[in-house]
Structure P
Amino acid sequence: MNQSKETLLFQFKNKTIDYKKEIIGGITTFLSMAYIIAVNPAILSSTGMPIGALVTATCLTSALSSILMGLYANTPISLAPGMGLNAFFAFSVVIGMNIPWQVALAAVFTEGLIFIVLSLSRARESIANSIPVNLKYSITVGIGLFIAFIGFVNGGIIIKNDATLVGIGSFIDLKVLFTFLGLFFIVIFEQLNVRGSILWAIC
């Protein structure tokens, strides 16, 4: 019996497929990560990179990598630029170390080649398994706090203070008020299970 292209490509044999659910799942996944289209260029543009090119690159890399994940790995996982790496790239490497963004991008490209080699040789899995579980959790939490700190700084909630290094911004500042308003809507939308809650709050 002839099998459809979808069955051969995605190995749908002996599986009940509901195309409506598949489409809704894809739209839901897009809405849950669409905020990256705005956030990633906003972070990286602080280095002097053109924001228009960053938006285009973010969309293209996310689309192509997600398509390849589905076609090559046959895995329903969407890929996009990491919010931890871009913040480290912009604020720690380029701004903090005063390294030109062109040089930093070359370093990231080289890093990507190294990861490809490690993945093909299966050494990456061995390295990852050698890291203690507690350290993995700590790294994840640390990256999350780092991103949150950057968000509070950009939102004006945290400001520079010569005496204590950091201080709290003015709560009558419109920038701070809009930041809290955005956080408020994110929490409300998440509690109401609104699809694309972060994206709607950004809008």
Structure Q
Amino acid sequence: MTMDVTVIGVAGGTGSGKSTLVKRLQEAFVGDDVVTLCHDYYYKAHSELNYEERTKLNYDHPQAFDTEMLVEHIKALKNNVPIEHPVYSFVDHDRTAETVCVKPSKVIIVDGILIFENRELRELMDIKVYVDTDADIRLARRILRDVCERGRTMQSVITQYTSTVKPMHDEFVEPSKKYADVIIPEGGFNSVAVTMLIQNIRSLIVGSR
């Protein structure tokens, strides 16, 4: 049985403020049974490679993700069917053996750098939000996050940024901004824009009931 579900896509470059925006949305719609699916959960498994080989993969290319599985999971949730999403370890650079059960909800937030790049995925979204933040700020945030939360060295973060993150951002992420319904500078840190976005989403949810 199909549910009346509102799917919100939040895209933007690494360190742009997507997670902060998603947190603000989760807080705003907590009474509407919100679930969040992060594209990062769906990085492909590479257990056939050793750790050193996995660290050299390009994790910012569309083919790094199992987007087909994410699409199927969103469709299942919209059809009132629970899903088991994969769990990815940024420390080991590989998918773990664990999964997380997610039950159907009225609001699904999809978060990721490349979620607008895939046509089938973005067509499942009722509203598409792109978080637009200056590249220098994004890099600084990424360094802090990866060093403090993911056990990376500053040099490894900078090397990855210059070799794959920035080139893939320029080739895939930035061009996908044209598909956004709303562009928010600074993401969750932009209180005025977030308040307006929440009001628009509330209207969308009410209209679907």
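A few remarks follow.
- Source structure (of P, Q) for helix-only ellipticity at 222 nm (-39500 (n - 2.57) for each DSSP H run of 4 or more, over all residues; to 500), computed value -20500: P
- The greatest value of FRET efficiency 1/(1 + (r/R0)^6) of positions 77 and 165 (r between Cβ atoms, R0 = 25 Å, to 0.05) among structures P, Q is that of Q.
- Once mean count of other Cβ atoms within 10 Å over residues 133-140 is computed for every structure in P, Q, the highest value turns out to be that of Q.
- Among P, Q, which structure scores highest (criterion: volume of the Cα convex hull per residue in Å³): P
- Computed over structures P, Q, mean count of other Cβ atoms within 10 Å over residues 21-28 reaches its largest value in Q.
- Taking relative contact order in percent (Cα under 8 Å, 6 or more apart) as the criterion, the top structure among P, Q is Q, with the largest value.
- Structure with the greatest value (metric Cα Rg over 2.2 N^0.38 Å, for residues 69-124 alone, set P, Q): P
Computed from the coordinates by the stated procedures, all read-outs in this text should not be read as laboratory data. Because the structure is predicted, anything quoted here is derived from the model rather than measured. Cβ atoms are built from the backbone, for glycine too; each structure is taken alone.
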